[in-house]
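Alright, structures below, take your time with them.
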Structure 1
Amino acid sequence: MALRFTKMHGLGNDYVYVSTFDQAVDSPVDLAKRVSDRHRGVGSDGLILIAPPRVAEAHARMIMFNADGSEGRMCGNGIRCVAKYVYERGISRANPLRIETASGTLSLSLTVEAGAVREVRVDMGKPRLQATEIPVRPEAIPSAATTSAASTADGRIIRLPFAIPDGPTLPMTCVSMGNPHAVFFVDDVAGVPLETWGPRVERHAAFPERVNVHFVQVRSRRAATMRTWERGSGVTQACGTGACAVCVAGALEGRTDRTLVATLPGGDLRLEWDETTDHVFMTGPATEVFDGVWVER
């Protein structure tokens, strides 16, 4: 088997992209594990297939797999790169583009210079805040039984005290942007032992589908620094849906405005939670690294 692929990244959140418009992928779960290996493969946070759409209004479909082979429903940095690939390879020159995902079809507006996509603004849709939609099981969090009713009474998880196993108890706000996120605001994000706390939260019994974990330090009403542990991939340079979740969580907790610049290890994303439409908009770059051919031996 020989598969043509492209290595791309959004702020260092890197994936191997394979178009299935003109080639087939038989076992994407196994392929994701092999190509993602940073010592024996291409090296990436996962695999993204760019496929023909199944719905008439879309120009292409994104199918995303984490480095451990688990399938994800959405990837904010990944979808910007999909848009770059679709436009620059001539699959569609529509602007805005519409990309089908497991979480619905999203609209992406492209900034194009000399035929190359430099930046992408994604309409990420409405955040999902009900615990059942995220999903979160508050009954699996011991503090939920004794905390203030405001944290869970309306079905949302906002500032709910969460005891990290063998770690501190921190207020947690949960958001779904097509995939689940747990957001913790801290005073010193650089001092968080992410590789220890991240997997403990990701696999906690409160999250039946596991969860993406973000620790955030607010710098001003419109700026914050964040670090991420992604479910299925571990520490990543950036998380687009996570930055959207942080924007929403910051506004819900009254810590930030609805317009935010999120600084991640890989760079900055611009977020806006529009009050009129309730949609979250994410703007950031998409970068191509190289093309290659994956040959099974």
Structure 2
Amino acid sequence: MRFAWILGVVCLACGPAQAQLRATEGLTALEAGDAEAARAIWQPLAERGDTLAQYNLGVLALREGGNALPWFSAAAEAGYLPAQQALAGLFADAGAWQDAARWYAAAAAQGDALAAHSLGVLHDRGLLGAGARPEAERWFRQAAEGGHVPAQFALGALLTEAVDPEAAFWFERAAKAGHVEAKFNHARALAEQDPTAARDWYRRAGAAGFGAASYNLALMQARGRGGAESFQAALAWATLAEQQGFLQAASLIAALSEVMAPDAQAAARAQAEQCLANPDTCPR
């Protein structure tokens, strides 16, 4: 559902104790299927300026296909973070980039790392006019320092374009947090200085389905870089790379097959199938 991310925060919202109790009553009514009772509870609170009720009425309008903007706007202007997040998302969905940027910035100013990352994406894609790169870096950095893993990767990619060695730091942080493409980039950064570690990171990315990592690991296995030479493991990883959509692996598969006995080839393909079924069994 398009707006599920907005609806999911209804019960996480909070406010002053009395308003929160009434808002909870409204939520209970809504969960029982009585939207009108929920509206009757929230409307007076919202008209008195309660941001939680305003936000909840916006969510209710959104669910019913109505106009959520007035209620979200009222709560967002009053500084209510979930409403700012919701408005930014709605404007971004509509392609209203400047309005989206305004509310992403407001949410980011309250420490929302996801909003900061989203604002960085708008700048990075050139959707907000001139001066895109410095602004993209600024917002990606804020989100990255706040622990947002996609922003850590995005900052690493941006710094790589600028040939800035700091990129390696952010790729490593994102890789250790589980970002698959960051694992691949971290492995590439390690390939010359620490090929053994590079092998390990390529394996992690390849086992997660990243074809380019599987291919690079196949090359390292075939050449004995960072560990023992193994044509069988190389063929298994090359086969995985091809199955993961990295079509350039076909030439390596052909070259390895020419120098390997049929039973070794069969064993390598069996390893690849086993790895696809259970990444923990992927060859080392």
Structure 3
Amino acid sequence: MINAAKLLLNSELTTALAQLYCGEKHIYNYTFEPITKKQIDQLISLNLIDDHLKITNYKVDYAAFEHYRQILHPGTLDHMLLQEIEENKVILDLCSGPGATVRALLGNQPKYIYAFDHDQFSVELVNQLAALMGVNNVHAKIADAYSLPVEDQSVDAVVNRVSLQYLDVNKTLDEVNRVLRNKGCAIFVVHGSGYVIYSALKRDLRTAIIILIRGLLFNITKSQAHPKEIYLTPKTLIYLLKKRGFSDFSILHTEKTLNYGPFPLYFALICYKNKKE
């Protein structure tokens, strides 16, 4: 674990590993310099790639990609999201993953960050990163997204980045509503309808059709029997949040998120709880 955390704080190795990840996952949004022999040798010695430059540890490689795109190569969307979070606030990163969002949020000088995820590797990685960075205001823990270990109305902002579409949407929004203080900020980054096209091109047609059907059913009925991969529309997400007292909605996207004409691969939605009283 300590090697993974140290690697993520090494910009050259993180970038090299992110480049290999993008190559294997057919992600072409970034331009990289050629990987050096020194970087290759280091990654092989850490058992992160093999002699053919194939990834051998996808959890660490995915972590490198997330830290590259949020910390080393943040886009317009990343900067805009951080602008919504004020200094000295208590923040909850729901489904925090490998800690890239936590690192980005630390730049806003928060009072405290809760980082909750279901994955043991990710939680341990976040705690290791916090220790190596010398910060003591990050608390990472395994937690259920539908029953978070924090008090009612105890956080100023909730960030949920690219995971809502894998969860029970209504239960998750109920829990966000419970923990968020009045006038608190909620930020969601979710897969939009363009994710169906992405899945057809990058994954397989059967998966794309399944996501399309699930997404259509959810966006029409606003309910789901089981939490399975879907896509969301801004209209649906706003409708569900309005029912819970949220307002002041902003939809954010950039040219990189509109990969398929008018169909966004993902979009960000920012809103506030009971702001108008």
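Which structure, out of 1, 2, 3, was relative contact order in percent (Cα under 8 Å, 6 or more apart) derived from, given a value of 20? Clearly, the read-out refers to 1. Identify the structure, out of 1, 2, 3, from whose coordinates helix-only ellipticity at 222 nm (-39500 (n - 2.57) for each DSSP H run of 4 or more, over all residues; to 500) was calculated to give -4500. That value comes from structure 1. When mean count of other Cβ atoms within 10 Å over residues 73-80 is calculated for each of structures 1, 2, 3, structure 1 comes out greatest.
Read-outs throughout are calculated quantities, based only on the coordinates presented, and are distinct from any laboratory measurement. Since this is a predicted model, take the numbers as computed values, not measurements. Cβ atoms are built from the backbone, for glycine too; each structure is taken alone.
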